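Q: Please go over the structures that come below.
We did not get these values from a lab; they are worked out from the coordinates using the rules stated. All values reported here derive from a predicted model rather than from experimental measurement. Cβ atoms are built from the backbone, for glycine too; each structure is taken alone.
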Structure 1
Amino acid sequence: MKTFLIFIAFGFLPSLVFGQTVFTVAGKKISAKEFKERYEFVRKNSVNPPSKDQFVQDWIKFEMGVKEAYSKNLNKSPEVIQAMEQVLYNALLEKEVGDRIQNIRVKESEMKAYYRNNPSVRTRHILISLKEDAASGAVKDAYQRATEVYKLAASKKKSFEDLVKLYSDDIPSKEMGGDIGYQSRVTLVPEYYAASLKLREGQVSKPFRTRYGFHIIKMIDRRSYNDADKSQVRAAVIDQKRNQVFDSYFKALKKKYPVSIDESVLKKIN
């Protein structure tokens, strides 16, 4: 009987300890249970976890810092409010659509279908640089210069590579004849990628503008699906499916929170 009673006593010990307080800061008590849960999480997710004593001291500093921040009304500052709202937004998405995102699966047929419309392309380009907010006169001059370079490229009196070295403002690619290697929809600005898809191998585009200036590009190659980086294609399809989940969720929320956009005001913002 005595042995049995000792067993019972030790059996209740953990729950009794968990109810006790490890430390108190300005009246806020941290229980042994809360401490153990958080400490175990840190130990499992850290390469070099702190000792229990160090963890206690760090936590105490954190609690004191939070109290002091509230005393200085930092919780009311726009920067802090924005950061808190971002945390809330992330928590909402994790709660509402997290499982659906985690369960996304990608088929080979879906990857092939995506890649047909979004292939990797290899191009050369000549850049006539121009600031986004350039005055109309500067834009006109840059376009005229780009047009003259295009005419030279179209005439084929000089190789495209030679024209790159003579006229391109893109220093990194200049020594490689304007070759920027294989790129995708994700790695190229939209206008550049869209222009490249319209070209056949060896064809040169007319000048078009991006935020960097005016480009003239020459198509070198479209990479086949068999040679494509499958991990990148898969990631792109997952991202597409993830966006579909988000769009579906927020479409439902719009019924609860009506939205209006003033396009006239939006257009005035540069």
Structure 2
Amino acid sequence: MCDFLKLMILSAVQGLAEFLPVSSSAHLVLVQKALSVESPGSSLELYLHAGTLATVCVFYRRRIAQVVSDMARMRARGWRFALCVVLSAVPAGIVYALCGERFESVYDSTRCVAALMVVNGALLLGASALVRSPGGGDVSVWRALAMGLGQAFAILPGISRSGTSISAGRVAGMGAAKAAEFSFLMSIPAIAGAILVEVASSSTGAEAEAASQFGGASFAAAAVVAAVVGYGALSLVVRTLERGRFWIFGVYCVAAGAVALAVLH
């Protein structure tokens, strides 16, 4: 299989798993292992994250425009929503600052990543069982912090950021659509922060050498693939949540993680 095709496969996997609650980091690690391909590193991740960031901004463009408009007109609801987004990023920022480098070593263990994927599935199933009513609450400071704690847990590869944050919001009483909306909007500063980290790391000689194997045009194509596939995945998550079938992703994660533990070493 040619390198460009492998790159497109990785991009599609990123687009799917970034929004589906199944952990993009776990799927990238497992797919790379299955295809016997090494990631080009932070240079590729920068482009892929740029693509998924564009997906969120386009999908929720009206909501973003409304919040910006409310803030410009000094309306309390706009500033309150922005405050909730900022607060939701605090737990992950603290955890990454304290433990980020330690968690990086987990990526080197395929079995560890697969095991955490099973844990992710169990969390999704447990949260789905706890949600007994549709819920109708909107985001609040405490719900934003709860979802932020879920996002912080997802720094571990194998744990889904969208899965843990949406589950936290639903358990806290938020409606399905509201929980999904806030989960993906609160990902904007998280993804933007990841891009900044990757910009810094991609400037190293090793990363530049890895990126030269593909070239900027290939990486740009990868970003487009991740964005387009991601848009479809985001739509699927919202529909699945609204139909009360979020637990399906938990079943998938447990099964896929168990298979990966059995066959990959």
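Q: Which one of 1, 2 has helix-only ellipticity at 222 nm (-39500 (n - 2.57) for each DSSP H run of 4 or more, over all residues; to 500), as calculated from the coordinates, equal to -26000?
A: The structure behind it is 2.
Q: 4, 17, 15, 18, 22, 15, 8, 2, 0 is what came out when P(r) over Cα pairs in 5 Å bins from 0, in percent, for residues 46-101 alone was calculated for one structure; which of 1, 2 is it?
A: It must be structure 2, since only it matches.
Q: Of structures 1, 2, which gives 0.9 when distance in nm of label points 7 Å out along Cα→Cβ at positions 150 and 166 is computed from the coordinates?
A: 2
Q: Of the structures 1, 2, report the one carrying the highest value of relative contact order in percent (Cα under 8 Å, 6 or more apart).
A: Values: 1: 19; 2: 38.
Answer by largest value of relative contact order in percent (Cα under 8 Å, 6 or more apart): 2.
Q: Give the label, chosen from 1, 2, of the structure having the highest value of distance in nm of label points 7 Å out along Cα→Cβ at positions 126 and 158. Display every interim value, and only then the final one.
A: Working: 1: 0.7; 2: 1.5.
Looking at the calculated values, the largest one is 2.
Q: Starting from the value 0.96: which structure in 1, 2 was Rg/Rh (Cα atoms, Kirkwood Rh) calculated from? Kindly include the intermediate steps, with their values, before the conclusion.
A: Details: 1: 1.18; 2: 0.96.
This value belongs to structure 2.
Q: When distance in nm of label points 7 Å out along Cα→Cβ at positions 78 and 246 is calculated for each of the structures 1, 2, which structure yields the highest value? Provide the component values of the computation, followed by the final result.
A: Values: 1: 2.4; 2: 2.9.
Once distance in nm of label points 7 Å out along Cα→Cβ at positions 78 and 246 is tallied for 1, 2, the winner is 2.
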